[in-house]
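Each in structure tokens, the structures are laid out below.
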Structure 1
Amino acid sequence: MVFGLNSIEVIAVLFALFVLIKMIFLVVKKKAWFNAMVKPSIKNSKGIGLVFLVLVAVLFYYLIQSLSIVEIFAVLAFSCFLIFLSLFSYSEDLFKFADKIYSKKFNGWMWLQILIWFVLSVWVLWVVFG
């Protein structure tokens, strides 16, 4: 426990702080966030991919200790729709981007994501209906 918070609360507080810092950067100086965070991440995509893979595993470990896979998946649905809502105003650009992605073969990272989503989806259906 950190400051009397359980693991879920720590995750939520850290993420809330990250979101607030990002929003302040985006409102005050949009390019600063892009230059400080986005550009370096894109330049080192394999390293960042590995960092995010570890973060996903660690977060999942702590979430599954307190929440069911069904609850986690419901939150994922909420998050996906919130992200789609955020990106909706860029639909033309995203359509071009998606068209580019779907015209190529999947790389290893994409297959890993497909496998993760598949396993989680089957797990949820098994828990709910099994």
Structure 2
Amino acid sequence: MIRAIVQLRHTIDIDPDFALAHLALGQAYEQKGLPEQAIAELRKATTLSNNMPLMASGLARALGLAGKKSEALNLLNRMKSQSKSQYVSPFYTALIYTGLGDKEKAMESLEHAYKGPLERFGISENGSRVG
């Protein structure tokens, strides 16, 4: 993990606006048990990506895990609002719910993520066409 952190820092030195590198570094810090560093990098990733759901869900998850639940909930609500005008994968809300410790809602979101594409394309769970 330390090698990954060193390499990601080097990548960011080369391109400080590379949002995915900030996301990966934030996730590495999270895995290393460094929540404040994780949150700082995930904030950068979210800002640089103009609040891309992938980045925002990572930030919200880290905030929830760090006990900053109100801020995590604000991001969750923003993402739900965003999903009214563009597709946002329920997988991202599941990530946030895991950070908030709500396993039941996380599982509901994962179930929706699984069934959603099938429903959008008119396919039943057994693979047959519906309608």
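The value -24000 for helix-only ellipticity at 222 nm (-39500 (n - 2.57) for each DSSP H run of 4 or more, over all residues; to 500) was derived from one model only; which of 1, 2 is it? Considering all the candidates, the number was obtained from 2. Highest-scoring entry among 1, 2, by Rg/Rh (Cα atoms, Kirkwood Rh), is 2.
Here relative contact order in percent (Cα under 8 Å, 6 or more apart) has been calculated and equals 15, so which of 1, 2 was it run on? The structure behind it is 2. Once Cα Rg over 2.2 N^0.38 Å, for residues 35-98 alone is evaluated on every structure in 1, 2, the highest one turns out to be 1.
Each value in this text was obtained by applying a stated rule to the coordinates, not by laboratory testing. If you're wondering where the values come from, they're calculated on a predicted model, not measured in any experiment.
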